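Have a look at these structures, which come just after this line.
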Structure 1
């Protein structure tokens, strides 16, 4: 980030986009305390630099239906690059798996999975095992309620790193 040269105005723009999603030129300028044209130019520069990957809406799934959410940890049998690549390529094709992060330590991956039912989740896990992805073991944690799900406080994080 330091090499890109973000200043306080850039961070305010990124924070506003992260919190509110896509905004009109006027609204974004108002939120970050800049005039519209320079604000929009900065936003364009940040997009061109690849710092904004997209815009998303946060859906209240609980208002739509009673879905099963599960956190799954996965450990692979072998730890060669080809094993990780095969697993990760397969996971990217699965819509039910909304997040997957590679980790160090006792487990290789942590995934967030959404399914319509617990039975559908079990079928998903059986399909992963049948795909012969080299899964040695997995642990499941049924989500009973969401306590916090917020975007990163970008300005706060940058302030603590001294950038």
Structure 2
């Protein structure tokens, strides 16, 4: 199970016998909220719907969930919400809250992913997704299964 604490800006990866690892993260700069177009991080119960990027090099750039090359610091545009290294795509589990209609996390393309902006991990800075250090997201990716539960809390 993955537990994301927005208040603490951490991701806790739990296993059957306790905490496997705690990672610093960055959630949405605009806070929490489940509505489409809000640029906020959705809260509640989710699950990993898809794992994207297995075997791709560190710092692979993903556009529309497809690898598009390698991010080059100092050459590529530094701002924005780059999706790098790995993607864990989330889907909401609570109908009317984060699943279906205007609150559907899956259709909002909410991911756990690597970022070029590792310096701001620990503070809210994303456009709604959960950003991670690239080495950390690669590590987490290797231990997570499709269907794994994710709980995003304030």
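Can you spot which of 1, 2 the value 2.8 was calculated from, given it is distance in nm of label points 7 Å out along Cα→Cβ at positions 69 and 133? List each step's numbers first, then the result.
Values: 1: 2.0; 2: 2.8.
That value comes from structure 2.
Kindly point out which one of 1, 2 the value -2000 was derived from, the read-out being helix-only ellipticity at 222 nm (-39500 (n - 2.57) for each DSSP H run of 4 or more, over all residues; to 500).
2
Can you tell which of 1, 2 yields 163 when volume of the Cα convex hull per residue in Å³ is derived from it? Present the calculation step by step, with values, prior to reporting the outcome.
Values: 1: 163; 2: 98.
The read-out comes from structure 1.
With relative contact order in percent (Cα under 8 Å, 6 or more apart) as the yardstick, tell me which of 1, 2 scores highest.
Values: 1: 26; 2: 34.
Structure 2 gives the largest value of relative contact order in percent (Cα under 8 Å, 6 or more apart) among 1, 2.
For distance in nm of label points 7 Å out along Cα→Cβ at positions 21 and 61, the calculated result is 1.7, so let me know which of 1, 2 that is.
Details: 1: 1.7; 2: 2.6.
Attributed to the structure labelled 1.
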Please state which of the structures 1, 2 yields 5.0 when distance in nm of label points 7 Å out along Cα→Cβ at positions 37 and 85 is computed from it. 1
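Every number here is computed from the coordinates shown, using simple stated rules; none is lab data. Keep in mind that what you see is a predicted model, and the values were worked out from it rather than measured. Cβ atoms are built from the backbone, for glycine too; each structure is taken alone.
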